[in-house]
Structure I
């Protein structure tokens, strides 16, 4: 079993690849992760935008 690392996706990105990277890490569908992220952002007074920007800065991009 290899080491899994959370990375931003270069191949399946819409803005910065954060949601696609999370989907790859957890083995989920990218569209599902994006939908859940959008709903959580709407229902938490757009706190998800701040989290997304932080992850964009902190999580490395895949090779």
Structure II
């Protein structure tokens, strides 16, 4: 779809973003808006591409 800026958030993405950046003891309390803001800040217009790599990495190392 050529929408590289879109950053879908599911349980795996929430886990990896919390593990790498947010570091909240209870990952279920991390808000989607916080993750979206962080992804936009860190990855900018390639957030969707970064999400795919983060998702794959977390699934394979979990």
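Please treat every number below as a calculation from the coordinates, not as lab data. All of these numbers come straight from a predicted model, not from anything done at the bench. Cβ atoms are built from the backbone, for glycine too; each structure is taken alone.
For relative contact order in percent (Cα under 8 Å, 6 or more apart), which structure out of I, II has the highest calculated value? It would help to have the intermediate numbers written out before the result.
Values: I: 37; II: 52.
Largest one: structure II.
Suppose you compute distance in nm of label points 7 Å out along Cα→Cβ at positions 2 and 50 for every structure in I, II: which one lands on 3.6? Walk me through the numbers on the way to the answer.
Working: I: 3.6; II: 2.3.
Attributed to the structure labelled I.
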